[in-house]
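Read through the structures below before going on.
The numbers here are math on the coordinates, done by the rules we state, and not lab data. Computed from a predicted structure; not experimentally measured. Cβ atoms are built from the backbone, for glycine too; each structure is taken alone.
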Structure P
Amino acid sequence: MSPATADDPRREQREQTDTSMPRILVVDDEPQLVRALTINLRARKYQVDAAYDGASALQLAAERHPDVVILDLGLPDMDGVDVITGLLGWTRIPIIVLSARHASDEKVEALDAGADDYITKPFGMDELLARLRAAVRRIAPTETGGATHVETETFAVDLVAKKVHRDGAEVRLTPTEWHLLEILVRNPGRLIGQKQLLREVWGPGYGTETNYLRVYMAQLRRKLEAQPAKPRHLITEAGMGYRFEP
């Protein structure tokens with residue numbers, strides 16, 4: 001099928017001239033799902049383009065420059081991972097994978113290819129919208145040069161001074177704890193894969209030692225979270241990785 005942008009040409013014209021509305025590219029070969037997503041996203045003030053195959057998705061992304069891509073992996077003409085690779089060859093656009101593939105290795109492959117998030121079908125619309133809002137928030141710091149001070153309801157992180165405070169007192173972190181926290185905080189709302197974290201914190205020779213991550217994330221939660229057993233900010237995505245929610 002050819003790429004579709006809107007049912008109403010007047011709506012499309014309005015969207016093209018309204019740069020204040022984030023533009024979302026939905027890529028899926030299920031017309032009913034695309035329609036449902038389009039209706040829900042437009043109702044929440046997003047501009048929406050849609051493609052039903054990988055080639056059309058890459059073409060639309062180059063023409064319309066979306067802010068976020070919602071991508072199915074099972075496309076009729078190419079694998080979704082190839083679409084991720086094609087997109088990230090020229091842009092750092094956030095990509096949310098929306099797929100029926102539940103296998104851990106397939107999730108890891110998509111994240112390692114550069115996807116920012118992974119949601120399995122069937123999914124809840126509220127969850128998808130929350131992940132989308134987080135992806136859109138990630139775009140904002142690039143427009144202001146990047147935040148150097150991040151505050152949550154429990155703790156504050158100074159990325160320049162490399163310090164963390166909680167309840168007015170400095171929290172002592174080990175170099176490894178700081179490095180892990182810094183990567184997550186610099187990517188708010190983004191799911192960072194286990195392999196990426198291991199390689200960035202411990203080095204290129206690491207990639208399977210997920211127990212390291214469990215130990216250090218537990219330490220960070222004990223130091224920073226109000227309820228370490230029910231973390232609000234340092235979130236685990238089982239089998240995939242971790243995310244920081246401000």
Structure Q
Amino acid sequence: MAYSNIILEKKDRIAWITLNRPHALNALSRETMNEIREVFEDIGQDDSVRVAVIRGAGRCFGAGADLKQVRELAAIPGEGKRLIENWHRTLFAVERCPKIVIAAVHGMALAGSLELVMACDLAIATEDAHLGDQHMNYNLVPGGSATQRLPRLIGTRKAKELLFSGDWVTGKEAERLNLVNKAVPPDRFHEEVAAFATKFASKDPDAARLIKELVNFGGQADLFTGITMEKLAVTSGPVGGAEEGLAAFAEKRKPES
């Protein structure tokens with residue numbers, strides 16, 4: 001499939017997805033949203049891919065929604081609502097992709113771009129990156145899940161502070177807050193991202209998919225229900241390469257995958 005707003009490369013079990021609108025700071029247009037959703041649906045069915053990394057071309061990961069297009073669509077009855085619904089479908093496609101999804105953030109990830117980062121399983125950022133939601137600075141309310149995903153990642157009080165203030169945090173502070181997994185020096189960003197992705201590309205895809213589903217859905221249930229979900233998943237039959245994993249443990253070697 002040909003894309004106009006993103007670049008897709010697949011190599012060594014990793015899908016590299018690059019937001020490719022550097023002239024617009026990778027602002028999220030409707031067309032870009034559609035392509036993000038389509039590419040995650042594609043790689044979700046590709047057995048050669050185990051990890052997906054989404055990153056930005058040029059100066060940053062992304063500056064948020066394409067506000068010029070948002071204003072144009074808002075003037076057309078019903079189009080603003082359709083745009084928000086489209087964005088939610090895209091974020092759910094990222095979140096529910098059966099692969100391990102990593103956001104690689106440099107420069108900045110603001111507003112809608114931050115929502116995209118939060119929909120990913122893992123995130124790595126440069127220490128000097130800026131992450132935040134600035135809707136409140138313009139009398140706006142986040143429409144792509146920031147009020148729900150941010151508190152779940154960093155806690156209610158800090159999330160409220162960032163949402164009310166519109167302040168940004170650096171990549172280093174984002175690591176401390178659990179907004180990203182790892183913050184790295186800018187001059188080592190590309191090699192650190194590659195190493196981070198490669199670490200997960202060797203993992204069993206079926207086990208990774210099931211762990212992802214259990215964490216995502218179990219986090220929305222009470223503890224007993226979540227534990228029951230895990231028990232049923234494990235006792236309903238062998239998962240992926242479980243038999244090979246047990247053999248490898250007994251023989252003190254790495255499992256083949």
Check your understanding: Taking distance in nm of label points 7 Å out along Cα→Cβ at positions 161 and 209 for each of P, Q, which is largest?
Key -> Q
Check your understanding: For which of P, Q does semi-axes √(5λ) of the Cα gyration tensor in Å, for residues 49-184 alone, calculated from the coordinates, equal 23, 18, 14?
Key -> Q
Review point. From which structure (P, Q) was volume of the Cα convex hull per residue in Å³ calculated, if the value obtained is 136?
Key: P
Check your understanding: Given a computed value of 17.2 for mean count of other Cβ atoms within 10 Å over residues 41-48, which structure among P, Q does it belong to?
Key -> P
